[in-house]
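These notes open a run of structures that come right after.
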Structure 1
Amino acid sequence: MEKSKSAPSPNSPRKTENAWGRGLKCGYGYTVHENASLLDRTTFRLPARAATLIDVHEFDAVPGLLAEAAQQNRDVLILGGGSNVLFTRDWPGVVLALRTRGLDIIEQHVADRVDDAALVRAAAGEIWDDFVHWTLAHGLCGLENLALIPGSVGAAPIQNIGAYGVEVGEFVDAVHAYDRSAGANVRLDHAACAFAYRDSLFKREGGRYLITAVDFLLPRERALRLDYDGVREELAAMGAGTPDARAVAHAISRVRTRKLPDPSTTGNAGSFFKNPVVSPGLAAALKREYPRLPLWPLPDGAIKLSAAWLIDACGFKGLRDGDAGVSGQHALVLVNYGGASGAQVWALAQRIQRTVLARFGVALEPEPLVV
């Protein structure tokens, strides 16, 4: 077994030795911050505060922290990389921020399921893009189309993140989590995760599972997926005649950098709305009226529409309302130009929803968690 930093295994939880509720600022595997700013904890960089923010460095501390919060009757919000959350107000309870680290190759060869594939375990707190490049450096592929997506490994299965024709659920072998309802560590295999478009068991049962680590089954060779949104053109511009997975990751990172605002300079959470899925009848009617509307047939017969096209058609791309706005680079990205509040960004999002529904009869659903 090859290791690079130790990823967590589903061991029995360790009891928290010191109760933070009695005013202690740290304990085994965690640090407490009272009345803490969340401005730098999310990629939207919006002003919000948590009554109590706890950075968790060792997952064994979590059961005790959750028990302490329950005894105090305080709500708990789990925060990863903060790339998929919009705070519209302060959080009066406890925010648990996962800072766990660890990457392991659990099995070098899993030939009984996939030819020449490795089983990799990543801790929930690992940075997603760093993990993607770690897998590529170890000769593994599959995640290259998901390069440069912000956030943490633990957040990836919740929303079943996807980009450029790939969804992370394709490569998730199992998710390790703490089941808050059962009060126990659990391992959920791929089928139990119930992945769907930007959806999963973890999203549908929000708050129940606290993901601790994710196992990925990654091949060493795989047909590259290049037929999506300018990927081949970018590879050609790079001079990559016969590209490999690393070249694809580099090309997609270049495309994303051009198309999407950098959250380090302009606060945003990436795509704010899901691409809506509608009936074939509605899709056909819209296509007759709007021939340029992009649509993609799905295996179940439903049709996926381009939310960006719908928003752009309503005139929102590039719109700015105070310091809240819609990116001029991509109509799916809502932005904070520096001084917006979460409530202002959410008000703009709701205005977009109302306008698209009135014009096209299509409901847009937010991708981020809206607090």
Structure 2
Amino acid sequence: MKLEITVRGPGEGGSYPIEIGPGVLGKIGNRIADLLGKAPEKAAIISNKKVFGLYGEHAAGSIASAGPEVSTHLIGDGERFKNFRTLERTIGFLLEKGLGRTDVIVALGGGVVGDLAGFAASIYLRGVPLIQVPTTLLSMIDSSVGGKTAVNTGFGKNLIGTFYQPRAVLIDPSVLSTLSEREVRAGLFEAVKHAALSGQRLLAATEAMISKLESGEKSGSTETNALFEGLGPGIGAHIEFKAGIVSGDEREKTDRVDARSRKILNFGHTFGHAIEKITGYRSLLHGEAVGHGILFAAALSNNLGLLAEHELKLLYDVVHRVGPLPPIDKIDPREIFATFEYDKKRINDTVQWILLEGIGRPVIVPHTQIPEAAFMSAFKQVTNH
């Protein structure tokens, strides 16, 4: 079964489709020709060695069959490679291959590939068409949707980037069968973030995804395509939630503080990005950092009297049901709080915290309005849990 979701935006690219279904990977070439009006002369696939080794030939063959000359550029695997050096090499590759403004860049991989390829597409020749083909659960439900692109620097994560919408996002859930359990869990932590913001309906859909994967693990069927193809509706539900938010606030307006502001999607990310930076983007997957961030933001919400005890317990139970998180008890909390000085969510010289008044009831609270004792207590709760 194929699902299609439309992301609506006021930008130059306007609306674009997100297509979800088995076999999508083998139809990239025809879809590119349809989306661009005709087949481009050249197509550049940006990927990494692992993903390209699994799906690169299939994707490249599909694209080449539609007419374009296909070239491939592979970047390192992991957040530490999402930097200016990799970006410069990627731009150099595009120049060397002579891509023009009517050609296309295809991002084949997870969030790192999608973010960096999207940034390159946005600045190369002041913008060339981009197709996102996410291959991890996290990139399918989150990073490929909404047009945020960026690289990391020594000052923090995603501080340098652009808003640049793709022409389409093409998702084949069956590729998830080759992910490690840890990578799947990383995506589920991001799914819990969406559910906490959206409400009970998406939380139930998320728990159903967790249950489906748990049943697959018990039966030994996690390597079958059918199991992951069955996640299509759950993936679609998460994409619909995010698409609804970004369609109404494409560029995350700084003056919006309502519950539909795009800022709410940063729930769990202020703390998560901080521990990613402190650990050199090596110890935790992004989704795992978000898992810790969810626990921290939920505890902080409870400490401030916003989130009821039973809802705090519910969130903690769902996060722990997804799976274990790497320990962070050796990190100095003062080092974490120092990183907030460079957080991209700072407005009027203060970090904007996304907290919860309840499941499905996000609220934006300035850092300056939160007592230091509440932060320290939340940190202790997370590291001791």
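Of the structures labelled 1, 2, one was used to calculate percent of Cα pairs over 25 Å apart, for residues 153-288 alone, giving 36. Name it.
Numbers: 1: 45; 2: 36.
Label of the source structure: 2.
Work out mean projected area of the Cα convex hull in nm², for residues 305-360 alone for each of structures 1, 2, then name the structure with the largest result. Could the numbers behind the result be given before it?
On the way: 1: 3.5; 2: 5.7.
Top value of mean projected area of the Cα convex hull in nm², for residues 305-360 alone goes to structure 2.
So log10 I(q)/I(0) by the Debye sum over Cα atoms at q = 0.12 Å⁻¹, computed for just one structure, reads -0.97; which one of 1, 2 is that?
Details: 1: -0.97; 2: -0.88.
Comparing all candidates, it corresponds to 1.
Work out the source of -7000 here, i.e. which of 1, 2 gives that when helix-only ellipticity at 222 nm (-39500 (n - 2.57) for each DSSP H run of 4 or more, over all residues; to 500) is computed.
Values: 1: -7000; 2: -13500.
Only structure 1 yields this read-out.
Taking distance in nm of label points 7 Å out along Cα→Cβ at positions 201 and 297 for each of 1, 2, which is largest?
On the way: 1: 3.2; 2: 2.1.
Largest calculated value belongs to 1.
Determine which structure produced the value 2.9 for distance in nm of label points 7 Å out along Cα→Cβ at positions 209 and 273, calculated from the coordinates; the candidates are 1, 2. Working shown, then result.
Numbers: 1: 2.9; 2: 2.2.
The value was obtained from structure 1.
Using distance in nm of label points 7 Å out along Cα→Cβ at positions 233 and 257 as the calculated read-out, with 4.1 as its value, let me know the right label among 1, 2. Kindly include the intermediate steps, with their values, before the conclusion.
Numbers: 1: 1.8; 2: 4.1.
That value comes from structure 2.
Bear in mind that the values in this text are calculations on the coordinates, not laboratory data. Keep in mind the model is a prediction, meaning the values are calculated, not measured. Cβ atoms are built from the backbone, for glycine too; each structure is taken alone.
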